Structure 1
Amino acid sequence: MKKFISISAWLFVLITSLCLILTMLSTYKIFNLGYFNNYYIFQSSIVITMFLWSIKQLHLSNKEWINSFLCMLMGFGTMFFMFMKVY
């Protein structure tokens, strides 16, 4: 299960990077891609990536749970702005 989460986290890092590139190309009108005209897809991929990385980094036995908490906090912060329609 740990290996599956690790592979999924790295896969979503690649997906998030691709979403960032496509959003920038679509925002600056280099390519016209309808789904990438705003930042909603990019923010959604950031939320999934941050939650996967927080699960991947979670170690409760020592003080390394702070990194996991910060990733989770960034995911919730991004979700907050998505629900407030700031994209």
Structure 2
Amino acid sequence: MKLIVIVVMAVSLLLLLGLFLRNKEMRKGMSWFMLHAVSAFIMLYLVNSSGLGMGVELAVNPLILITVGLLGVPGLAGIIFLKMVVFI
């Protein structure tokens, strides 16, 4: 049963990748999203390792990466603010 699920997921991933590679606008959108996701990961790493978050450590999970990737530095500042005010 696991093998069937893995095969179906692999085939689906390959078909989705084929769609992305065919369409120029989708490639542009995916490259934009990946660039922002990598920059979000780097910004989160810098905040966590340098202590710029004033003692706040942020988890690197998909929700935070998407938020920081889409909103950039203001999104990171908003998450740090929420973590400091709401969760501490």
Structure 3
Amino acid sequence: MDSKDVLRIYMEKFSENLRKVRKEKFNSADELSKNTSFDSSNYSKYEKAHGNPTIETILKMASAFEIEPKELFDFDFDIKKYKIKD
């Protein structure tokens, strides 16, 4: 499988978890932006799996949600089932 395809699948899993984490604290991305430094349109791209957040962004998200950064990656993804071909 092409590495871009694996990244797309991983980002979809990440975005599902991000949405779940956000909903535990904020009802919407707009509410998140009103209570944090995140711009709702910029943040929304991560929930739609259209962006690849930097480590700095991951840390800002974790801080906004008052969680450990590793909780943003608390989802199932079995890398062994994907054979990455470049």
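Nothing in this text is a laboratory measurement; each read-out follows from the coordinates by a stated rule. Everything numeric here is computed off the predicted structure, so don't read it as measured data. Cβ atoms are built from the backbone, for glycine too; each structure is taken alone.
From 1, 2, 3, which structure was helix-only ellipticity at 222 nm (-39500 (n - 2.57) for each DSSP H run of 4 or more, over all residues; to 500) = -24500 calculated on?
1
When mean count of other Cβ atoms within 10 Å over residues 14-21 is calculated for each of the structures 1, 2, 3, which structure yields the highest value?
3
Supply the structure label, taken from 1, 2, 3, corresponding to distance in nm of label points 7 Å out along Cα→Cβ at positions 30 and 78 with the calculated value 2.7.
This figure was derived from 2.
When Cα Rg over 2.2 N^0.38 Å is computed for each of 1, 2, 3, which one produces 1.14?
The read-out was computed on structure 3.
Thinking of 1, 2, 3, which structure, once relative contact order in percent (Cα under 8 Å, 6 or more apart) is computed, gives back 45?
3
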